[in-house]
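Please treat every number below as a calculation from the coordinates, not as lab data. It should be emphasised that the depicted structure is a prediction, and the values quoted were computed from it without experimental measurement. Cβ atoms are built from the backbone, for glycine too; each structure is taken alone.
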Structure 1
Amino acid sequence: MIDFQNASYLKLKPVDPQDGYKKVAPLLIDGENIFAALKSVRDMVIFTDKRIIAVNVQGMLGSKVDYTSLPYSKVQAFSVETAGTFDLDCELELWFSSLGKVKFEIKGNFDIRTLSKLIGNYIL
């Protein structure tokens, strides 16, 4: 479960959405499509057309995995920050009703504006 007191996923890097599909395929509902996948060392965040799925690998061997589903219908507000000349990371912050804020810091070449538009389409 995401700790909403310290809900920050830092230094995520974009990966092929197919890698995300392998992690969450049994959880997807009929017709649900993945449009972005981000990965840290062991954890992953999957953006679908219905929700965000946070994959938290636990334990020394990584055999225990926590899946947290965050539906777009619970997002009250969101903010994006694009990468700059010297700060190459972009950020996405989402405020969920009754839960709090989740922050994603994404490194590398990632089109945060397109992700923002897709999220906007699902919550507005």
Structure 2
Amino acid sequence: MSTSENLWVPSACTLPTVEQPLRAAEFEQLFARSVQAVRRVDPITLDLTIASTAEAEARDLARREIACCAFFTFDFLPADDDALVLRIGVPVSATYTAVLDAVQARALTAQAGGQRM
């Protein structure tokens, strides 16, 4: 899900290196189109409120991400009629917290860019 400069990919990730930028781009597109709010629940949990219309896309990305980065957890929680919460979790570890920090930064950047449109 990432590149070495932004810590999206720890050594535990099994996604082939050539595919990592493509996966990161998929997440960034989802974030830019769908993220309505970003909230860090605690050091190992990130909540992204996303448009309900993006649920199928988000579930597909989550399923594929877990296949290569089994340390992630993705839960989908109800928010309201037009949104849901994508809760992303990682194990307690400085490495994984740094990965979640990078995801949060990307979501915030994409959200800000999407709001300017």
Matching 39, 31, 30 (Cα extents along the principal axes in Å, computed) against labels 1, 2 points to structure 1
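Out of 1, 2, choose the structure whose coordinates give distance in nm of label points 7 Å out along Cα→Cβ at positions 14 and 78 equal to 1.5 when calculated. Each step should come with its number before you reach the end.
Details: 1: 1.5; 2: 3.6.
Going through each structure in turn, the value belongs to 1.
Comparing distance in nm of label points 7 Å out along Cα→Cβ at positions 22 and 62 across 1, 2, which structure shows the greatest value? Mind dumping the intermediate values first?
Numbers: 1: 1.0; 2: 2.3.
Of structures 1, 2, the maximum of distance in nm of label points 7 Å out along Cα→Cβ at positions 22 and 62 occurs in 2.
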A value of -4500 was derived for helix-only ellipticity at 222 nm (-39500 (n - 2.57) for each DSSP H run of 4 or more, over all residues; to 500); which structure in 1, 2 was it taken from? 1
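Taking relative contact order in percent (Cα under 8 Å, 6 or more apart) for each of 1, 2, which is largest?
On the way: 1: 25; 2: 31.
Biggest value here belongs to 2.
Could you figure out which one of 1, 2 the value 0.5 for distance in nm of label points 7 Å out along Cα→Cβ at positions 70 and 94 was computed from? Working shown, then result.
Values: 1: 0.5; 2: 2.5.
This value belongs to structure 1.
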